[in-house]
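Readers should treat all values here as calculations from the given coordinates under stated rules, not as data from a laboratory. Remember, predicted model here, so these are calculated numbers, not experimental data. Cβ atoms are built from the backbone, for glycine too; each structure is taken alone.
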Structure P
Amino acid sequence: MSQNDVRDVIVIGGGPAGYTAALYAARANLEPLVIEGFQWGGQLMITSDVENYPGYPDGVIGPEMMGDLRRQAERFGTEFVTDDVTSVDFSERPFRIYVGDEEYRTRSVIVATGASARWLGLESEQRLQGRGVSACATCDGAFFRDREIVVVGGGDTAMEEALFLTRYGIKVTIVHRRDEFRASQIMVERAKSNPKVHLVMNAVVDEVLGEQKLEAVRLRSTETDETWEIPADGLFVAIGHDPNTKLFLDWLDHDEAGYLVTTPDSTETNIPGVFAAGDVKDHVYRQAVTAAGSGCMAALDAERFLAAEEGHLATALTAPRPETAEV
C-alpha cells in the first residue's frame, strides 16, 4: 500500500499506547500504519529496569520491552514510519497527516504521542538517567530501598513522590527553589509530619555527581549562591510533565496544561474518527501498563467507529431509491 492510499487507521506515536493500539488494530485486519517518530519507544527508552509491567516476572530493560511490543505489533502486519509527524489536517475526512512533504490519508487516527518529563537541564542529569536519576517514583522507587533520596520540586506531585519514596528510602530530601511550596497545604503538612522527609528551601540542584551511578548532588542557594553537597543514591525530578500535543492543539479539545480531552469512558476526541490514548490524555497515572490499556481501548473504539460507518454506508447503498415523479 502506498502512502497515497487511504488507510483505515494511522497511529501517531511509538510508545506503549501506540504499539498496543497497532497490535489490536492489526489483529482486526485494519492494516495500521504507525508513524512512530525518531525517538520511538517513549520514556521507557531511558528506563533501565522495569519490574512492574505484567508478564515480565524477572523484570525487563525498558528498551527491550519496547522492542518486544513493537515486534508483536509488526508480527500481525503493522507498518512503521520512523519519522516525526510535522503537521495534521483534521478538517475533513480522510484525515491528512504530513511527514515533511509526504502526505498520508486515513479514515481514523489514534493520537498516542505521550508526554515528556521536565528535566533540570544538566548534562550530568542526562548522563545518569536510569542510573540513579528518574522522573517516576512509582516506576523506580523500589530500587532505592534503604537508600538516601532527593526529590526536586514544590508542587503536589513532588510531595506525593516524596511521601511514596519514604516507603523505601531511609531519608528523603525535598529540594525547592523558593521559600514556600506551590503544593496544597494538606500535602505540605503530610510531608512535614513524616520523620523521613527533610526540606531544603531556597535551593536548586547545581550538579549531579557520580561516574557510573549517582553518588551525591550539589545544591546551590538561590539567596547566597553558596554551594554544598549532600549524599544521594536516587534523584527524582518532580517538576512536571508536558504532553506532546503541540500538533493537535488547534484541532482537538484540551485542558489548560495541553492534555487532550476525551469523552468519559472512551478515547473519543471532539472530532469523530480521532482517538487519543496514553499519557497524551492521562496526567494522573502515567504508567506503561495504563498507557497500553488505553491504546487497546483506542483501537477497539476505532474499529467500532469504522464498522458502524461501513454499516451505515451499506444500508445507504442497499436502501430502495424513492420513486421520482415524471414531469
Structure Q
Amino acid sequence: MKFTSLLLALALLSMVYRLPPPAEPVTLLFVGDIMLSRRIGAIMAEKNDWTYPFLQISDALKRADLVFANLESPISSRGTRMGSIYSFRADPRAVAGLSSAGIDVVSLANNHVWDYGPEALGETLDTLRSAGIDYIGAGVNYAAAHEPVIKDVRGTKIAFWGYTNLVPVGATVEKSAPAVAFLDLKQVIPDIARAKERADIVIVSFHWGNEYETKHNQKQAEIAYAVIDAGADLVIGHHPHVRQEVEKYHGGYIAYSLGNFVFDQNFSADTRTGLMLKVILKNKKIDQVEEQKIKFTSTYQPYMLRADLMGEYKL
C-alpha cells in the first residue's frame, strides 16, 4: 500500500515538473484614425519621407506584439472622386509609414474607404497585402469583406472584425467587388459566433457615432452591448475624431472612440488629443486595459508621455 502511494506521488511530481512554463503576456495596442492624404500627404512629399508621421511614436508601437489602427484614406493613385471635397486618397508610397511603425492590422470599414471608388479600394487592398499588413472590413468581394483576420500570437488566437454603416450601400451588397462590410447586427452576431469557434479573443471594430462628440450615443451602446453579449471580448470605435469613453461591460471592454492618430485636425482642444488603448492578454483572456493619451505636434505627428496614463482596468 505504501509502495503504491509512493508511486502515485512520484507520478504526480513528474506531471508537475513537466508542465510548460506560464505563457508570456501578449500586448496589443489600438490606435485611432490614420489619414495619409491632404496636408499629411503634402508634408511627407515635401520632406520626401513617407515614414514621417510616425517618427515620434514608432518605437512605442514596436514594443507591442500587435498594433491595430483604422486606415481612413485609400492608398492609391487610381480611381475617380466619389465623395465630397473631404475626399482622401494617399500616395501609394505612404504605406511605408504604416510598415515602419509596426502596424499589423488595419480596418478599412469607414466612410472614406470609397472616396475614390472601387478602383482605388482595389489598389489599396493590393498595396496593403504587398506590405504584409492585414486588413478587415473590406475585401475583393462580399465574402472576403466578411472574413475575419485571425492572428496567432504565441498560441493565443485573436480574431478581428470591422464594420461601418457610414459608407454607400452600393459598396456593401453581395455583388460588390471590392466590397465593404456593413454594420448590421443580423450579420455581425453570426460572424462573432463563427469567430468564437476559431479564436480565443474576438475583437470588433466599428466606424460609427457622431463626429466631434466626446460622449457616445445610445445607439453605439446598444450595438456594443449586443456584440459583447454575443461573445466579443473587445469593441474598438472610430469616426468621431475625438476621444470617447472606455467602458467595462459584462466581462468585455468598449472603447467608443479612440479619436485621431495621424490626422490634420489640430483645430480644437479635443482634436489635439487622441487615445491609444493597451490591452494585456494572459492565459488567452483580457487581463488588463490601459488608456494612454496621445498628443500631436504642429505637423500632426502623434507622441505620448508616460505621465498621460489615464486609467487602468482589471477583470
Structure R
Amino acid sequence: MSAAEAIQETIILGSGPAGLTAAIYAGRGRCCPLLIHGRQPGGQLTTTTAVDNFPGFPQGVDGPELMENMRLQAERFSTRFIEGEVSRVELGEHPFKVWVGDECYRCLTLIIATGASPRLLGLGNEEALYGRGVSVCATCDGFFYRDKEVVVVGGGDTAIEEAVFLTRFARRVTIVHRRDELRATPVLAQRAFDNDRIAFRWDTVVSAILSDKAGVTGLHLKNLKSGDEEDFPCDGVFIAIGHQPNTALFSGQLDLDYEGYISTRNGTETSVPGVFAAGDVQDPIFRQAITAAGSGCMAAIQAERFLDDLPSEAQLSCHQGVCFKR
C-alpha cells in the first residue's frame, strides 16, 4: 500500500525547525509522520550561515548543518519525506486531504508548519547576500555587527524594535524610511528618537545593495522628494518591512488573523479540530528557530492526544512505514 493510498495518522507540511521538531516528536509517539516539503527543504535557516543562539551549540552552528541534523533525527524516528509543492487541501471532512500535484494524501491529523516569507526590497542580489551583510532578523544576527555601521529599512514597529536592539552592538544604526514619519506606535518611535546611536534618512528608498566578495559594503539611496542619489557606506542592512505568512492554501478553511497568520489557541490548535499550526505560520511576534521548534513539539503532542481520543475504529497503527486500520 502506497503512502497516497493509506490514511496517514499525521501529515506535516514544512521542513523548518517547527516541522522537523514536530516530526521527531510525532515519530517518537508512534504517530507515523509523513512530512511534505518543497524543493528547498529546511526553511529560512538554510540561508543562514551561522546560528549563534540555538541552545546546545556553544560555538554556534551553520544553519544548513543544524537543519540536516534535525532531518536525520526525524528519519531516525521513521519520519517519511515527500518532496513536492502542496497544491490544495481540504479540511472540511475527516480524514483531511492534501494534494501534491495530482496525488492525494489523507490524514487524521495535520500539522501546518509552512512558515512565513520575509518581504524583500525586490533587488537582485538580496538573497545572494543573506548572511553576508543582508539580514531579516536583528535578534538572530545583531551580534555579528559589534562596533559596525548598519542600516535598518522600514518604519513600522518591527523596524524600530530591530533598530533599538541593534544599538546594543552596532556603532551606528541608520533607519531608512520611504515616508517622512514613522508608522510605529508613538512609544516605540520615541524610544528610537531618544537613542543617540540611531539616525534617520526620511523619504528615502534603497535602490541597490553594494557589495564585494566579502559581502555588503553599502547601499545606493534615493530621496523620493528631491531625487538626490548617493552611495551610503555600511557593513550590513536589516530589511524590516514585514513578513508574509505562507497561508494562501488555508484561506477560507482556517481562521486567520488580519495579517494572514493562522489563529491558534490552547497551544497550537486551529479552528478545525485535528489541524494544528506551528512556527512562523502562526507566530508574527517572535519568529525564532527555538520558538518554532517549541511549537512544533507542542503540535505533535497535541496531535497525538487528538488521535488517542478518536473512536477505536478510526485509530491507526503503523507497520513498516505504512499505516493500516487496527
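From P, Q, R, which structure was volume of the Cα convex hull per residue in Å³ = 177 calculated on?
Structure P accounts for this read-out.
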(message) If distance in nm of label points 7 Å out along Cα→Cβ at positions 163 and 251 is calculated from each of P, Q, R, which structure is the one that comes out at 3.2?
(response) R
